[in-house]
Structure I
Amino acid sequence: MSAIEVKNLSRNYGDIDAVKDVSFTVPEKSFTVLLGPSGCGKSTILKMLSGLEQVSHGTINIGGSDVTEIEASKRGVSMVFQSYALFPHLNVKENIQFGLKVRKVPAEEREKKVKDAANVVGLTDLLDRKPANLSGGQRQRVALARSIVSEQSVCLMDEPLSNLDSKLRAEMRDEIRDLQKRLGLTVVYVTHDQVEAMSMADQIILLKLGEIVQVGAPEEIYNSPNSVFSAQFIGLPPMNVMNLNDIDISTLDSKIKPALESSIIKNIGIRPEHLLFSKKGLPVTVKSIDYFGGETVFKLTHQEKDFFLREPRQPKIQLGDKLFVSWNLDDMYLFDKNNQRLKS
């Protein structure tokens, strides 16, 4: 068993609450992502799971056992760091087997484990190289191989791809996800990159200022955000959130205006792909155009407020064009004065 259960977990540094009473479950053999902006507490939570950070309050249960007070080396978890943490004077093979040597695993068994792990991550031909002679992606594979040979069913990853270029990050996302599935690992993965979270996770735990904002599958958080924060953090470009005081409601469709009459509504949200250029509606001016090959993203302005429209085509629209946009009632999200979503 390798499920993780966290109850009322907190971490305080004097008067500063880095993590505030968070509770969540990581199912066995799942890929769970701790997502949020810098300073939200995600790395602190991961360090508490690993035993590298002391718990101020709450409990951590891994595989049916309370490990809250157990030292890191006895928790049955492996960890992959952002910095790779490789020994520069050791070659790939020696880096991979370092932990095995510390645990005095017999040489013949070490050889087999290193060979198997190197094959899994594509390092078989690089075992004699030093880290300085490896690319960023290859170094990350060494860190992954070192985690594999530890044969721990729980793997904690702290922003392991943040030092790589965008193309390599995309490749490594696929490799890590494939590796997790093939080995049946329970993974907890920290990132601030929503693209990583959306493409890799079974479950996203979205954090803000040390607290959990929302938990769910990527498509659930994208399609049913429970707050303005969730709505704008997930999605690229982010959801357009328009304050009712900043738009000319009189220009909206007659089916939409009645839905905005409640006094508790403060903002409306529309995903960029749900905005449509139309013959009438909200008047806008085209402020910028970004062409991405398979789609075009327009930055529009209405009464000095900017928002985005995403088109799968390449319409003949120019900078400065004055146009109209509209949307369907079912694609509109309503938020109250506390920026929480109003359920329909």
Structure II
Amino acid sequence: MRKQFPYTLKILIPVIGWVALCSSFAYVLTLSIANLNGLGREIYLIGIPAVLVFLGLFATTRYSNFPFSAEQAKAINRGVYRNAPRENMSAEEIKNFFYYLVYFSRGLFSSIIWGGLVLTVLISGLEFWQKTSPADILIVVSGGVIATVLSAIFASFYSEQAAFPLVKACRMSLLEKQEHVPDINFDSVTSKFYFLFLFPVITATIVLISVFPFNLNVAILSVIGIVMIFIIDRILYIYISKSLSEAESFIGKIAEGEAGIFATGSVDREFFVLTERLNGASRQIAEARSESYKTKKEMEGRVDELEKFFDLTVNRELKMVELKKEIKKEKEKNLTRKGNGKTKGIQKDDAA
């Protein structure tokens, strides 16, 4: 049997590539702007690539099928066959597989955050030890934070998107087995919107670094722009969440047996299609319930007719049986009387 490529590495390799891209961007940005000289520059030039290569190798071995890899990665790779969950898994095995999938993306996110922050603090500490100016150390820190945040957000979003088919298959399998789908403290859409808010913050940080030494007007404009984008981001979230909550409420009413019409104030094409589909499903459910009610009434009427027919036929048969018994008794009585009459006649003849 051909050995399959570890599924975790299929997710991890693009993430490592993106981390390398973000790190290279921050690396070149810092070297172009910060005034690093002497040993401080050598530390930055050699230290950053060396540590990143070490972290990449460590992540590759941790999330593969090596004997010393993380148990989480081994469990995921054991549960996947040809990009789908293995067949004939028990409900408990599917739940564990589902759990590991959900926390795999969170593990990547937290690992990149902690690794990036530790590396940033370490390099900044070495630069401080080399008496690098505070302004240049601030640029080093800003570059590290930019690379870390962009890498961590991509790792979280990409791993969730890559595991989407597997998570869906697990849920479908558990529902078909009539098992409870694990409720694992899922992240909300709100957090993802706030992640999007970080992008303009990072962009403004890059602009401020690029115009170093800082210009007060540029700094004020950057802060104003960030606040404006945050307000827009918040309004967009409220707008979308309202439509989603309305759809959720309407589906709950359908499940409880209430008929109704779904409408939303959204003017987006996706929600328009969703409105049409939900109303179509509601009509079909209402028609099915109406037909079911009619069928039930018809069945009840037929049952009543059958009960009446049963009463009539059974009672008639019972009466016939009773009547036959009575006729038989009468016949037996008549035969007895005739027999007694003949016996008396014979006795009279003998006496004469």
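Computed from the coordinates by the stated procedures, all read-outs in this text should not be read as laboratory data. Since we're looking at a predicted model, the values are computed, not measured. Cβ atoms are built from the backbone, for glycine too; each structure is taken alone.
Match the computed value 1.17 of Cα Rg over 2.2 N^0.38 Å, for residues 239-278 alone to one of the structures I, II, and report its label.
Matching structure: I.
helix-only ellipticity at 222 nm (-39500 (n - 2.57) for each DSSP H run of 4 or more, over all residues; to 500) computed as -29500: which structure among I, II?
Of the options listed, only II reproduces it.
Identify the structure, out of I, II, from whose coordinates Rg and Dmax of the Cα atoms in Å was calculated to give 41.0, 165.
Label of the source structure: II.
Identify which of structures I, II gives the largest calculated value of distance in nm of label points 7 Å out along Cα→Cβ at positions 7 and 311.
Of structures I, II, the maximum of distance in nm of label points 7 Å out along Cα→Cβ at positions 7 and 311 occurs in II.
Using the calculated result 5.2 for distance in nm of label points 7 Å out along Cα→Cβ at positions 191 and 303, pick out the matching structure from I, II.
It was calculated from structure II.
Given structures I, II, which gives the highest value for distance in nm of label points 7 Å out along Cα→Cβ at positions 87 and 103?
II
When distance in nm of label points 7 Å out along Cα→Cβ at positions 183 and 247 is calculated, the result is 4.7; to which of the structures I, II does this value belong?
Working through the options, I get structure I.
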